[in-house]
Structure P
Amino acid sequence: MKHLVAPSMLSADFANLQRDTEMVNNSDADWFHLDIMDGMFVPNISFGLPVVKAIGRHARKPLDVHLMIEDPDRYLDDFHNAGADLLTVHMEACRHLHRSIQKIHSLGMKAGVSLNPHTPVNALEAIIREVDLVLIMSVNPGFGGQQFIPQAFEKIRRLQQLIRKSGSSALIEVDGGVTTANASDLVDAGANVLVAGSFVFKSDDPPATIQNLKQLKK
C-alpha cells in the first residue's frame, strides 16, 4: 500500500485552528493526528475533548487520536463521541490492554496501540492480531520538535516481521522527528503511516511539505 501522511495538530497554530484544519483538508494528507496529553503519563498537557470536537466539525479526513494519558479506559466513550475514527492507547498505560482494544472496537472505532521507545516489540505478541495499528514512538512522548531516535528503524523492521508472522493486518505508524530526510528510510523499513508535526506546520509551505512527505524521493 502507498504510505499515509498524518500531520500532527499539536504543532498547529491554535489561534488559527480552523485555518490549519482546512489546510490539512486541502492537502495531500490522509489523516489528522491528534495527540492527547494529561501531564501525568507524559510531562506535558496538550488539549482535550473540546479541541477534538472543534477539529472534527471541520475535518474532512479521519481523526487519528493518540491518547498519551493515564487509565485511558475512562475516556474511550468520550473520544468516540468527539469524533475519533481511530483511537490509539499506550501499552504502558493500560492494565488490561485486550479489554481496552475490545472496547474501542465495540464503539465502532479502529484500535491502535502505541509503544514508547523503551518498550520492546515482542510485548505485542499476544495482542498483534487484535489491533488495526501499532504506533512506534521515535521520540520520548510529551513534546513536539524532538530529535528522532535512530533505533526506531530496527524496531519497525522487527514489528513488520511480527505482523507478517502472525498474519495480522495492523498498520505501522511512526511518530517523532519524522522529516523528508528520514521518511523514505522509514517507509522502506516498513512504516505505513508517517506522523509529522513541527516539520509540517513550522515549514514555509506546509501543503508542499505534506506533498513531499507523500511523494517521497530517494
Structure Q
Amino acid sequence: MSAAAKHPPIVMALTGASGAPYGVRLLEQLAALGRDVSLIVSPHGLRLLRTETEIGDVDGLRVAVGAARWDAHVTVFDDADRGAGPASGSAKTGGMVICPCSMGTLASIAAGTSRSLVERAADVTLKERRPLVLVPRETPLSAIHLENMLRLTRAGAVILPASPGFYHRPASIADLVDFVVARVLDHLGVENTLAPRWDEAGADRAH
C-alpha cells in the first residue's frame, strides 16, 4: 500500500460558481497524486461544467480525470443524499474542499442550514475541526459576502479565492489555474509541485 493510500479520503464538491476548470484540475491532481476523493457535484455545478468546459456530465468528468485514476480513487455521492457517508462525523476524512464554491453555498454553510449533502458535509467538517477550504470566484464582493466569509473564517474554514498570482509569469490559462490549485493542495496538506513557489533566496533584498 502506498503512503498516499493510507490517508483518509478528501471530500470534494463542485458547485455552481464560475471556475469549473479549477475544480476539474484539482480533482485530476488529487487522483494523480493517489488521494482518494469523495466527490459531490451539485446540480448547478453540473450546469457550470457544461457551460465552462467540454464536460457534460459525471461520465465526462471521469474521462477528463482519466478512467483508471477515477475508478481507483473517486467515489461519487448524490448531493440530495444527506444520509451519505460524508454527512457523518464518524466517517474519517482528510478534510473538505469546495472548488468552485458559489456564494449561495458559502452563505448556507455560514448559516448552518445543511439542506444538501455539500452543505451538511461542510458543516460536519467544521464541527469535527477538519480542514475546510472554500474557493469562491466572485467579484465584486458585497458586505453580505464578506460577512459570511469572516464568519466562516472564525469558525475555522479557509477562504481561498480563485485569484492567481503573476510573479511566476504565467504563459497560459492553464498556468493560472495551476497556481490556484497548488494553493488549495497546500491547504489540504497534499504535497505537490504543480506551480513554481516564491524563491526567497532570489528575491530583491534592496528594499
For distance in nm of label points 7 Å out along Cα→Cβ at positions 88 and 192, structure among P, Q ranking highest is Q
With helix-only ellipticity at 222 nm (-39500 (n - 2.57) for each DSSP H run of 4 or more, over all residues; to 500) computed for every candidate in P, Q, -12500 is reproduced by structure Q
Structures P, Q compared on percent of Cα pairs over 14 Å apart, for residues 104-175 alone: the greatest is Q
Taking Cα Rg over 2.2 N^0.38 Å for each of P, Q, the highest value is that of structure Q
Comparing P, Q on distance in nm of label points 7 Å out along Cα→Cβ at positions 40 and 56, the highest sits with Q
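No lab work stands behind these numbers, since they all come straight from the coordinates. As the structure is a prediction and not an experimental result, all values here were calculated from the model. Cβ atoms are built from the backbone, for glycine too; each structure is taken alone.
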